[in-house]
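A.B. asks: Pasting the structures in now, so scroll down.
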Structure 1
């Protein structure tokens, strides 16, 4: 079978759908939904978000040098969608979506209490790449909702029902296929 060829574009899906909080000194905080995000480095812990320069949040992040990545769940998917289509120039997204802003430990930007994981970040570098500029952020700290810790202290994000985005649609993650390394793990003999 011959595959169909398409022009250059991004087909790396699914991707996380996260809500990024940001704030300028003296102004109300804002939430922007981001799909272009991920891990850059383990040590030091670094992540990235890519934002279009014309977005309201872009200047807030650039000027403050701070942002928080808030993971999205099935319970938060409507808020995530809303925060991705409405502009913070015209609306208070925390108020509209009944989300609770909570003070972080390291940055002046509030995190979303309802999110199971909040990642506090300081901008280390901004890379203008075209339609989006990449904010590379150093992770200063991570807040985790303890209700998702098991008896041994392992964090079980799957119980929070995380959400991903693929080709204009949101999806839940339904089942684990196997832990890292399961393809080479030796099975016990009976």
Structure 2
């Protein structure tokens, strides 16, 4: 099973995310992400044997308890790229409020999962929603202009849980399904 831990955006933000993505749709080489599957990845776990899932679920419950967070508001806005504007691999929507709580969740979850033998992230955690992936640099100029000149606010939600998510890779893109939802306090 290919797994990650996420915070999902509500369905009512799919349309404003799609509207924002429309400003990028003419960028050659840019593959837009399905806005109905918008989420923040807290930790990517990769391929996990099904036999390990019960222990993983237990450790995730403990991690969420360790984070000690009540449900909190998160507002999404601003644009950015990874790794930088000269070499773009990912275009993302930022987190305007709720970022500190998302970092707390990430740190608590990563502490538990690395103790289980999963690899730690290779980079600092930046809470974000992936909007698109750059497959080649043909449309880089358009992406640079949009990211540099737009500062959108897409909307907000109340974060009440994290989700252990299975990602099944299909020809049309990944399909996500919930393995377990773990509520905050």
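Read-outs throughout are calculated quantities, based only on the coordinates presented, and are distinct from any laboratory measurement. The shown structure was predicted, so the numbers you read here are calculated from the model rather than taken from an experiment. Cβ atoms are built from the backbone, for glycine too; each structure is taken alone.
A.B. asks: One of 1, 2 was used to calculate mean count of other Cβ atoms within 10 Å over residues 9-16, giving 15.1; which?
C.D. replies: The structure behind it is 2.
A.B. asks: Can you tell which of 1, 2 yields 23 when relative contact order in percent (Cα under 8 Å, 6 or more apart) is derived from it? Display every interim value, and only then the final one.
C.D. replies: Values: 1: 23; 2: 35.
Derived from 1, not from the others.
A.B. asks: Tell me which of 1, 2 gives -8500 when you compute helix-only ellipticity at 222 nm (-39500 (n - 2.57) for each DSSP H run of 4 or more, over all residues; to 500).
C.D. replies: Clearly, the read-out refers to 2.
A.B. asks: Comparing Kirkwood radius over Cα pairs in Å across 1, 2, which structure shows the greatest value?
C.D. replies: 1
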